[in-house]
Structure 1
Amino acid sequence: ACLYSLECKVPLIAFCEGRCLTLFHDPLVDSLHTIYHEPKAEVMPSVEHLLASGDIQKMIFLDTDDRVANTLRPYWADATKGRASVVQAVPDTLEIVPLGTSKGNGVKVLLDHLGVTAKEIMAIGDGENDIEMLELASLGIALSNGSEKAKAVANVIGLSNDEDGAADAIYRYAF
């Protein structure tokens, strides 16, 4: 993935033990910090330095919606088949995560820890990476401006995130 990023000039972020690492500066890389409040990316001098920085939890490619959907996703879905999962949280990002990694599995771990069942929870999401969580909860609410895949599995389509859809869903269904 790192070599692909360099050769194809596609920005890549590696999430590594609380840090965001990249191989070159790009405005899309900065947006992960300014828009999504992730740690500011550190530009590593080489692939070797990046890989030696610690365990990588996930990698994210950043590009145009079209290139993510039509070039990056098909390529990486095939290249990682059986070894990692490929998912899009938002249209201009492609996440590569370890097999079995999902918000749904994370919620299952939390439910077990708290002694709560899936019948007792609702989930709110808007991205493809929310699908398993939306399916798990007894009430899955997709935001109206979310991905079509998330909306397809939800029990309810709520307001958009621009209309405070998550807050509205909590007030409407949890209180």
Structure 2
Amino acid sequence: MKHFYCWLLAILCLSSWAHADSVEFGPPKGPVILTVSGDIGVTNQDDGTMVFDLDMLRSLPNLTLSTDNPWKEGKHSYQGFSAIDLLDAIDASGDMLRITALNYYITEVPISDFNQFGTIIAHSIDGRTMSVRTKGPLMVVYDFDDHPQLRSETYYGRSIWQIQSIEVFNSED
């Protein structure tokens, strides 16, 4: 019987450890800055979308990317999260993101860009939260320094700023 309890305790510990890095979201407490829709399994709105305030997004694993880009002179440090972590947290399935900016500019970004190039969705630059004036509240940032092949119109077009919404979809549909 003693061995049974040891095994049970071990299983419970491993189970909780496996889920220790998962993020659970309630409703936003601050202003909504991002709406995610499409092929998602976790929602917090009656219309089947997931809305986020800045604190909710900051609860995702934090990533920092230092690079320069054509829109801001010099090298800057961007802080944010990977779309992979965001999509995992809301049980999303799909291989593409249709991202819309506040001015209704729309671009499509393959989810593979976040793994392949270390791309992030930034909410801060040089330690300061990005405002609409500084291309915030959210911006897709590619590592143009470590991946010079990204310096092309394709990736410049995917480097969307002032993000307001993301739709997750499968390119095969």
Structure 3
Amino acid sequence: MAEEVPLDTVKTLFPDGSVARIYTVQKGTDVRQGVSITYHPNGKVAVEAPYENGVLDGVFRSYYENGNLWQTIGYRNGAEEGISTVYFENGKKKKSEVFRSGMQHGMSEEFSEQGKLQRQIPYVLGQVHGVAKIYDDMGAVVEEMTFERGLRHGAYRRYKKGLKILEAKFERNRCIENCDF
């Protein structure tokens, strides 16, 4: 069984005497251990940050002053890991990204305040890789661009009312075909 580490509690206050932040450290050190909580001046939680041996480890959460969730980020040993999500103040999802070992890896998606998908951008090990798409307010694709290892490489297409109005071709970030746009 793992030995339990003795902890000291640290508390900081706002000028009015209310709690601004409370966290624990390994006894006799500045090494954070456990969940650090930061408060807004109105007393609502602003940030919950989990620490293990001084590095972020677990789900980091931040909140708007009204108490609604603003952002969640997964951490493992100090690096972003898993799904990171940002929310509008109304509670709807604004952005979702996937991380592996601190690098974006998977589909990044952005949404309007009404909840409509606006962008999809695929990542592999921190670089845009695959077909990125931009959508209009009705959910129709208006642009598609193919990326390879962070560079525009392949087809670029633009659409209007569901019809393709432009197609160009890129190689290593340089337009090589139908470049008059």
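None of the figures in this text is laboratory data; all of them are computed from the coordinates on show. The structure displayed is predicted, hence computed values, not measured ones. Cβ atoms are built from the backbone, for glycine too; each structure is taken alone.
A few notes on this one:
- Parent structure of the calculated result -0.62, -0.72, -1.34, given that log10 I(q)/I(0) by the Debye sum over Cα atoms at q = 0.12, 0.13, 0.20 Å⁻¹ is the read-out and 1, 2, 3 the choices: 1
- For 27, 22, 17 (Cα extents along the principal axes in Å, for residues 81-120 alone, calculated) the corresponding structure among 1, 2, 3: 2
- Test item: mean count of other Cβ atoms within 10 Å over residues 89-96 calculated as 20.4, pick one of 1, 2, 3: 1
- Entry that produces 24 once relative contact order in percent (Cα under 8 Å, 6 or more apart) is calculated, selected from 1, 2, 3: 2
- Structure responsible for -6000, with helix-only ellipticity at 222 nm (-39500 (n - 2.57) for each DSSP H run of 4 or more, over all residues; to 500) calculated and labels 1, 2, 3 on offer: 2
- In this comparison of 1, 2, 3, the computed figure 12.3, 38 for Rg and Dmax of the Cα atoms in Å, for residues 49-112 alone is attributed to 3.
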